[in-house]
Structure formats: structure tokens, C-alpha cells
Structure I
């Protein structure tokens, strides 16, 4: 058991994100200590609460996270109900004189805390953690906009030398994302059908934000990929900005078939409804919405809702982010995807008779070879391999050069 009192929201999102695949063995408790009376909310009393949790659950794997608003979130693996009940009782006793612990009749106040069984309530708890992160970055932005902060030279050097996220750095990046001219990093890359004699036919174009160029434009040395859960948080801001661009000029971007990569949460947002209203019904059947595999399996019920919504509106849906390992684990038809994207792996052996390649061929066949797009094809070898596997849809820099040898902007 560990405790985090600095940058807790970032560590919380990171930790909860990392346990998504094994959430059935985890529980969490959300202590609403931001609702304590001021006299019971001192750093000293909050630290006592943290120490109690650490002592009671020392043998368990997990963490105690003290957020900026003084709420405490406990995340713990293989913890029994009796262990949690004992910990909650001791913390109630610690704050027994505060009405948050017990009401005027002496009964337990249910608002004191909430227990989450992450095996069934993971998505809801992860959203709570994301909300905490969002609140902390907004608070950081508000603090900096209302007061000039003098930063000691030593702290400034430490901040600049680190490429990882801190609340201050995340607040800066979020602010800059909302102000940036994304048209400068807006890219399109073709998905093409390639015949055995290399007759190339463009099927549709993917619109996307070039993250490496975005980082250069923002003049930040923060590694936007250092934490995939924080990166996912930032991509939701990018989703909204991208939707704004598309809404403003629908005829410019939808004059031919396209694909767009969004988060599941974005599909269920009001902004997407606004976007859908701006698209002519006749154009929707030529729009592919890509959803990343990590996002899909983070909350499968939300995905099913989003997929049904998209397909009922007339869009096609593509599963993005498949590797040669994960394609063997998914059932495209059962999940309801129209297409899937498989990432080219240059480490694969050219000999198709190997056990690994035979397994991949079988998985591609199960998906339907004509519904598989082999992406990240930077060499002829990748296309040749895909064709040998039965694939005829490709995406990557090698195709970019064949389509336009004089292309200056690199995807």
C-alpha cells in the first residue's frame, strides 16, 4: 500500500487505468472529505486518515490518493468486506464530531464515503477519477490566471527538465490545446485497395491530428505519450476541437469518403450530436468512425451504445489499434464492427508457413480479409505480406509516396 499526496489526480488516473484488465479483483472507496467542516479538514487530520488506511491495509496491494480538494480515494486489491468496513469505521470515528460522519440521530451518514466494486463499477469509478483530474487542472489554470506566481529558479529548472506530466504542465497543455490552430497539424492519409500488380485505388481518407507536430507547435517538451491514460484524456479535448473544425466546414471535409478517429465518450457527447446534424444524411454512409481497441474494452457497454448510435445514424464503424496478437482474440462480427485496422509488424517472419503466421492468417480470415486494413505500411514488404495474408486494403507512408511522389507533408 502506498500513499500519494502530490499530483495525486495524475497518479490516480494512471493507476486505475492500468488495472482495467484485472478490475474484478479490485475495490475502491471514495471518501468525500471535501465536505468536512473546515475545523476538521486540516492537513494534520487528513494525514492521520491516510496513516490509518496505510496501517490497516499495509499488506494489500494498492494506493491512497489525497486529491487537491482533500477527498481521499482508496484503491485496493483483494481486500475483504470486513477489512473495508473496519477502515471506514475507524475513519468515521476519527471525524465523529463532524456531521459528515454521523447525522443528528447518531446514524451513519451515507455521504461519508462510497464503496466501488471495480469488477462491475469500473467505468463509473474511472470517470470519477477523470473528473478529479479535470477539476485539478482547471483549478491550476484559474490560480495562474488570477495571480502571478513567482517560481524559484530551482523549481523552474526541475519543471522544465522533466518530460513527464505534473498538474501545472497538464494545465498548460490543456489550455494551449484549446487555443491552438489545429489546422496546422491536421492531416489526411489515404486507405487504398492494392491489386497484386500494384494498381492502387483510393477508398477513403483518414483525417487525424499529427501528435508529434502538435507537440512541436505547442512548444512543450512534455511527452504526450508518456502515460496512455492521460494521453486519452487529452485526446478528448482534441476530439472536441476537431469536431468544431468539421462542423464549421462540412462541405470542405466531406466531399469524398473519410474516416475519423474518436473516443467512445465523444460519440455519446452533445458535441457529436451537433456534428451529426451538420452532416448531410446522404454523406453519412461514406464516413467511417474509428474507435480504439483500448477505449472499446475500457467500457464495453458504453461502446455498444456508441456503436448502435453510429450505425443507426448511417456511419460505418472500424476497430482501430489491433496488433497481430489482439486480432486473434476478437470477434469482429460479434462486436459489430464493419472494418478493423491491423498494425503492420516488421518483426514478423516472411515465411507464411510458420505457426505464428498461420494463426494470423486464420484470424484475418475469421474477420473477413476484405474488412481488414493493414496500416503503418512504410515499405513494400508490408504490402506484400498483407497481400499474401489475403488483405487488399492498406494505409501508410509507402502508399503515400506511390500516390504522390512529390508530397511534402509527411504523415
Structure II
């Protein structure tokens, strides 16, 4: 269980779930922005007359910018309130899409790396994760899984619509149009609903939900030593995690599958991820964050290996279904593990550190897929490298799970 508090002494209220649903709605729009590059990877490369590594790099820079800016934004949100970082981040996402649509390589990379990532996504996703986690104790894993499903909701709704827009008006006008949609939808919504503060620290329930005292050993290690290991592990699981979402549509067209079916496949993948993420949230609340990460990482590794082997449309649909069902709970479970192992007041910088390394892995995976395609002419070597990276993650997380079990057994066997 993620908390020892009972239903009678809990910080969770109806307001907690309202806040979680608002965060889900916000992320369902903002997460759509970087998906345009995934859907239009080949048209963008053709328009700019560049290899696929360039639009892949743009997608990678969004992940890296979001992770690297998230540490400062998390601390900033503690000072001025999450509403203002989300509002500013949303405006930057809109500006980044407009800049990226100018039709040059530099505008694409700058718009995605600086505006969509460093100033945009960094102000939205990491602060919202920390903010929502402070509204929950008993069902924190379920709540984190719900809001993390914003990526899945965005991936279910937007790629088919993006493909229609790209076919009819081109990728540049599609970017500008979606910039308007994001700003108009999210800004008033965040302004109205993200002004409340999490439950105060004075009540017994809030004290229990605050986590262990600062400086308490974590997994039998010094807190920062354990944090280093918890930060390294997401890097290796996120390299393979990035490849299907960034390259699936292009992979499909390389095998003679239409872009429309490729976009539908991506939509199905992320739709299944939304459904399964709710299951993984329940698993995390009962099994614990680290163990859930381990199970999810094994499931992801199976799907990544299948991507390296399967080449027909039916097989790719099946593989995408396996991947969507398997990977969805990993990142929320990492967040839950950190919230359970460390004090709540340290969450504003510890969670973004974990997201930084994870999103750096996403950036590497997104870029690496395009770069290896440009070198080899097909995606199989990229997925093979991703599979090896996934195995490294399984070893790291498995070692942490073993340490956690040993620490739990010490008081019993003394």
C-alpha cells in the first residue's frame, strides 16, 4: 500500500478527485502538441529536405526540455502556485507550435526544445504531478495514473485529427491551428480550477501523508544515494519507451501501411494505455511503486522485442496493443515510489529529477530511432538497441526491489 492511513483519517476528499480530473484535462490538450511531429515526421523531413533525424531531434528536445526545466518549475510552483506555471507553460506551448510552423530547421528545433519543452511542458507536467500527489494518500497511485493518462487521452484523440489536418492543410497550418486550440482550452480552465492549495500540514492525516522524516535511510541507503539509483533507472526504460510513439507512423508507412492506419495504430496504442494505466494505478497502490515499475518494464521489453521482429499490419496492431497495455504504468509508479520513500516537502525537486533523467531517455530514444533509421535504412537495429536498454533497466529496478524486501525483513529476522 502507498500509505498506512485509513479511510477515516485521510486527506483525500471529493476536491482531491476534482483536482486530479482538472489535471487530466489540461494534460490531454498540452500532450497533443509534440504528437504532431510524430504523425508528420516524414512530411516534415520532406518539406525541410532533411533526414528523419531532424524532426526526431525536435521531438527529443521536447522531452529533454520538459525534464531539464521541470526542476526549476517544480520549485517555482511551490513559491507562486501551480496555476501560474501551468498558465505560463501553456502559452509557451502555443508559441512553440507557431514558431515551429515557420518552415525552417532552426524554428522547428527552437520551437520544440525551448518553448514546447523547457518553458512549456516543464511548467505543466512536473508541477502538476507534485501538486496532485499532495492531495492523496490512500489512493495516490491511482490518482497519479489518472493524470498521467493525459498523454494517452491526447494520443487517442489527436493523431487521427492531426493526420486529417496534415492531408488537407499541411503540417504547418495544423500546428498553428492546434496552438490556438491549446491556449483557448487550457488557459481559462487552469485559471479557474488550479487556485486551491493542498490540505494543510497541521492535521494528523496530513502529517501521516507527509512521508518519512528528512534524512531517513531509503532502501537501506543514504537518501541521495538511493535517489541516484532511482534517477538512473528511468533513463534506460525511457529510451525504448520513446520509440513507438515517435516512430510508429513512419514505421508503418515503411512497411506499406497507409499513414491513416499508422495514425490509427498510434491512437489505439495510447487509448489502451489510458485504460491499462488505471489498472496499473490500482496495482501500484497495492503492490507498491517499485514492484509495479519492475512488472511494467518486463511487459514493455516484450513489446519492444516484438517491434524488432514484426513487419505486417496485423502483427504491428497486435504488438502496439501489447505495448500500450504494458508500458503505461511505469512513470506513475516511479513517482509513487519517490513520494512513498521521501518526505512530501522534497517532492518538488526529487520528482522532477527523476523526470529529467526519464525524459532525457525519451529524448535519446526519439532521436536515436531516427538516426539509426538514417544509417541502416530500417528500424530493426533501433528496436534491438532499445531492447538492450530495457534489460538494463530491469536489472537496476530488480536490484532495488530486492533491497526493499531485505529492508522490510530486517525487523522480523533481526
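Which one of I, II has distance in nm of label points 7 Å out along Cα→Cβ at positions 49 and 353, as calculated from the coordinates, equal to 4.8? Computed on structure II.
Thinking of I, II, which structure, once relative contact order in percent (Cα under 8 Å, 6 or more apart) is computed, gives back 12? Value 12 for relative contact order in percent (Cα under 8 Å, 6 or more apart) corresponds to I out of I, II. Source structure of the calculated read-out (Rg/Rh (Cα atoms, Kirkwood Rh), 1.03) within I, II: I. The maximum of distance in nm of label points 7 Å out along Cα→Cβ at positions 137 and 217 over structures I, II, that is, the highest value, falls on II. Upon calculation of helix-only ellipticity at 222 nm (-39500 (n - 2.57) for each DSSP H run of 4 or more, over all residues; to 500) from the atomic coordinates, which of the structures I, II produces -27000? Among I, II, the structure yielding -27000 for helix-only ellipticity at 222 nm (-39500 (n - 2.57) for each DSSP H run of 4 or more, over all residues; to 500) is II. Comparing FRET efficiency 1/(1 + (r/R0)^6) of positions 17 and 89 (r between Cβ atoms, R0 = 25 Å, to 0.05) across structures I, II, the highest figure is found for II.
Bear in mind that the values in this text are calculations on the coordinates, not laboratory data. If you're wondering where the values come from, they're calculated on a predicted model, not measured in any experiment. Cβ atoms are built from the backbone, for glycine too; each structure is taken alone.
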